[in-house]
Structures are given as C-alpha cells and as structure tokens.
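These are the structures in question, set out in turn.
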Structure I
C-alpha cells in the first residue's frame with residue numbers, strides 16, 4: 001500500500017494569523033481521511049440505505065442533505081442516490097444493488113471552527129450558513145472559486161472536503177479569508 005502524503009504538506013504550520021486577540025476561526029487538516037462513496041440504483045435505494053444504516057450502527061439512513069452518525073461511522077447523503085461514509089466500514093454490495101468506491105485519497109479534509117467560522121465560510125460559499133439555514137447534521141455540495149466542495153456541519157464546526165488537486169488553492173483562500181477574523185491553524 002502506498003504511503004499517504006497530505007496535499008497540504010508543509011502548508012499547515014500551527015500558529016496565529018491576522019487580527020490579534022482570541023482567534024475567531026480555527027482551521028486544521030484532518031489527516032488520514034477514510035471516505036467511501038456508495039451509489040445505489042433507484043430500485044435498490046431502500047435496500048442500500050438499510051445496509052449503510054446497519055453497517056455504521058445508526059438508527060436510520062440519512063435523507064438527501066442529511067447525515068446519520070452511528071457507533072461505527074457517519075453517513076452523509078450527498079446526492080439522491082449517493083452516500084459518503086466517513087470513518088467507518090462499508091457494506092460490500094452486489095452490482096445489482098450499487099457500487100462502492102474508496103475516495104480517501106481523492107479529498108483533503110479540513111475542519112473550520114470558532115465563533116466566526118460561519119461568517120468566514122459565507123464569504124466563500126453561496127450557502128445560507130446561519131443556524132436556521134444550515135443546521136448541525138446537514139451536508140451540502142457547493143463551490144469555492146469554481147472548485148466543487150462538500151460541506152458538512154457537525155457539533156465541532158464545519159468539515160470541508162476539497163478535491164486533492166485543488167486543496168492548496170482552497171486552503172490559501174481559507175487562510176486569507178480567516179485572517180480578518182483572527183485565525184489559528186491547529
């Protein structure tokens with residue numbers, strides 16, 4: 001197996017940036033991403049949802065734009081017929097049910113947290129990130145400067161999944177935007 005090297009290697013040195021005082025935005029790369037995509041066919045959607053629910057130990061499979069956290073992972077419903085499973089195992093599916101694809105090496109996982117995290121991200125994403133517009137446990141596909149990204153809001157803040165080839169440019173935009181709020185790289 002190949003050794004994994006971060007797309008942000010050498011660019012995530014811990015420290016404070018921008019406005020002095022308490023940082024409003026904290027950024028950190030989450031290393032060793034384990035991310036699986038599961039796609040179902042329209043006629044097998046319910047069956048695949050049940051398999052995912054069982055595999056991650058959740059009460060139910062998430063609906064579109066929602067997530068479900070179980071004892072063995074998190075399922076994110078990123079599209080009507082697709083889920084991502086984060087940090088968990090996935091069922092093996094027969095071709096008549098769906099397809100499983102390992103995306104672990106194709107994305108960079110960045111967590112954005114802090115009191116000003118939503119406002120910072122609002123300057124980059126065309127999403128309503130207010131509490132009523134994007135609740136904890138929701139997921140959305142969007143874009144930052146024409147780069148397709150996936151955003152997941154959890155209890156720790158926001159998890160951003162960036163295509164590996166664009167990770168450095170999006171990271172630089174995040175840093176530049178976060179500096180005005182006072183930023184800390186963890």
Structure II
C-alpha cells in the first residue's frame with residue numbers, strides 16, 4: 001500500500017502530461033454553490049494516451065464508472081438544477097453514499113489528469129467534498145478544461161457564439177445520448193476533446 005501511495009504521489013508531482021492518463025469527469029449537482037449544494041451523480045472515463053506515432057495521439061479507454069449519490073439535503077436543492085439533471089426520488093432509489101462514491105472515485109482517478117467541461121466547477125465540488133470527508137485526492141496536479149480549449153480554437157468562427165457542452169456537440173456533430181447525465185456528458189466531452197486536438 002505504501003508503494004502504491006508513493007507511486008501516486010510520484011505521478012502527481014512529476015508525470016509528463018503526454019504520458020499520463022486522462023480522466024474525463026462530470027458531476028451533476030443540486031445547485032451551483034459547492035458550499036451548500038450536493039453532488040448527486042458522478043462519472044469518469046479514464047483514457048490512456050499514446051503519442052508514439054507522432055503528432056496525432058491514439059487513445060484507449062481503460063476504465064469507466066458512474067454512480068448516483070444519495071442527497072442528504074434535497075430540500076436545499078435549486079429546483080432548476082433538479083429539472084436539468086432529472087432528479088427524482090425514484091430514479092435515485094439505489095443511490096450510494098457520498099463517501100462510498102468518492103472513495104471509489106479517488107482510487108479510480110489516481111495519477112490521472114482531470115479533464116472536464118468548465119473544469120473549475122466540477123473540481124470545486126470534488127475538492128470540497130473530498131476534503132470534507134478526509135478522502136485523498138490522488139489525481140495529477142494538472143487539469144484540462146475543454147471549454148477553454150474550445151474558446152482558444154474556435155473563437156474566430158462567427159457561427160460559434162456559445163461554448164457549452166451542448167452547443168459544441170451540435171457544432172461537431174456529436175450525439176450526446178443522455179445530456180445532463182454524468183457518464184453521457186463525460187463521454188461527450190471526450191469526443192469534443194478529440195475534435196479540438198485535430199484542429
């Protein structure tokens with residue numbers, strides 16, 4: 001166990017970005033404020049990068065996982081957030097605890113670079129809750145934001161005026177099978193990431 005922890009720390013401190021796994025992450029929450037709202041769904045798709053062929057990388061999915069998380073204060077939720085992510089008590093009947101979900105998340109994301117669309121939002125919720133529960137964040141210290149990447153690559157295209165996940169899916173012709181569910185959004189973000197690297 002000690003060797004594993006040291007390996008995670010070594011990757012987090014010094015791993016080169018092109019030789020480090022990427023983990024595409026999405027959360028669904030009960031509102032926008034990480035200090036009072038809750039994560040009610042979380043998903044990840046872990047991707048191995050291979051740049052040995054030259055300028056264009058090869059990507060391989062090595063893990064995926066998602067979980068619905070049982071809220072503890074649904075009365076404090078923003079109704080607009082619940083409409084967007086489709087929360088109902090019935091759909092969340094088999095949800096697991098936040099601690100169980102984030103314990104698994106911590107293990108499954110160890111050493112990887114977190115990628116998300118508006119990464120600051122998801123990272124704030126994840127960091128806040130990992131810290132609150134005393135669960136280690138084992139991810140690489142670098143993070144990548146696909147909304148920033150999209151703005152840098154597409155800002156000069158007149159028809160691109162919005163950079164939401166939904167709008168970028170439309171622009172690139174990506175089908176997001178179940179928008180605003182965590183795993184579907186994480187997978188759509190991976191597809192957007194690949195398209196942006198090709199530009």
Structure III
C-alpha cells in the first residue's frame with residue numbers, strides 16, 4: 001500500500017478509536033465511521049470491509065506499541081525503573097481519561113460471537129501482555145533495580161487493576177487519587193529502595 005493509503009488508514013483508525021471509546025464496539029457502524037472521517041462509503045470500504053477489521057487493527061496497533069514501549073527500551077539498556085515509571089505514568093493518565101477508554105469496546109468485541117469463535121483471542125492478548133511485563137520485571141530484577149517478586153502475581157495486579165479502573169471509569173466517576181494510589185503501590189512492590 002502506498003503512503004497515501006497508509007495515511008488514510010491511520011486517519012480512519014484514529015477517528016474510529018474515538019467512536020469506539022465513546023460508543024463501545026457494538027454501537028459503531030460503518031456509517032458512523034464515514035461521518036467522522038468524511039469519507040464516502042466507497043472510500044472507506046476501499047480500506048476496511050467492516051468495523052471488526054478496523055477495531056482489530058486498532059487492537060493490533062496498541063499491542064505493537066506496547067511491545068515497542070518495552071522491548072526497544074530494554075534493548076537500549078535503559079533503567080528498568082525509568083521504563084516502569086513511564087509505563088505506569090501512561091497507565092495512570094489512561095485510567096483518569098475515561099473518554100479515551102476502549103475497555104467496554106474491547107469487552108464487547110471479544111465477547112461477540114464472531115470473535116469469540118476465534119480460539120482464545122482475548123486470552124492470547126492477555127498472554128502477550130503478560131510476556132511483555134515478565135520481560136520488564138525480569139530485566140529489572142537482573143539489573144538489581146527491582147525486588148525479587150512473584151512476577152505472575154504482580155502482572156495480574158497490574159493488568160486487572162488497570163483494566164478494572166478503565167472499565168469502571170466508563171460507568172462511574174473515578175477520583176484521580178485512585179489511579180495514583182494503585183500506581184504507587186505497584187511501584188513500591190517492584191522498585192528496590194535506594
């Protein structure tokens with residue numbers, strides 16, 4: 001695909017992301033995407049055949065970004081604590097920003113009949129995320145920046161508290177102190193006292 005086509009797909013995904021965050025997955029139609037992108041139906045269908053394909057690419061892009069966020073910084077030899085702090089700061093900001101949360105859309109997407117029939121799609125995403133966090137935590141332990149911890153337990157604490165707050169933030173007001181407290185406790189469990 002040429003540069004212009006890639007730029008158009010990126011634009012479509014950016015606009016569709018906002019729709020999915022606001023309306024969930026099930027409520028977004030291709031007509032909605034046409035309206036926010038100001039593309040004709042033909043122009044949109046030239047790039048995507050349905051909202052499933054758009055959402056799948058959004059999820060794939062998020063996973064690639066997260067992988068890059070961890071892997072490239074580890075390869076550069078950056079401080080594990082710095083990497084952790086950057087990720088936790090992003091998580092904190094995302095937990096506060098309920099308008100940008102895809103949590104409900106992700107739940108709807110993975111629970112739809114079509115996607116649910118794909119073997120363990122959501123579980124595969126969970127494993128992918130677990131592997132990234134495991135690499136970071138092992139890296140931090142090996143660099144003697146992190147405490148020796150039960151990595152799986154720490155990951156579960158991180159992912160389920162993060163996703164829980166993201167989900168609840170769509171349903172009720174979340175005080176900014178809640179994400180801050182969660183992030184501080186995760187950091188205390190991981191980072192060695194200096």
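Which structure, out of I, II, III, was distance in nm of label points 7 Å out along Cα→Cβ at positions 43 and 91 derived from, given a value of 1.7? Each step should come with its number before you reach the end.
Values: I: 1.7; II: 1.2; III: 4.0.
Computed on structure I.
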Which structure, out of I, II, III, was mean count of other Cβ atoms within 10 Å over residues 19-26 calculated from, if the result is 19.1? III
One of I, II, III was used to compute helix-only ellipticity at 222 nm (-39500 (n - 2.57) for each DSSP H run of 4 or more, over all residues; to 500), and the answer was -12500. Which one was it? II
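Every number in this text was worked out from the coordinates using simple rules, so none of it is lab data. Please read all numbers here as calculations on a predicted model, not as lab measurements. Cβ atoms are built from the backbone, for glycine too; each structure is taken alone.
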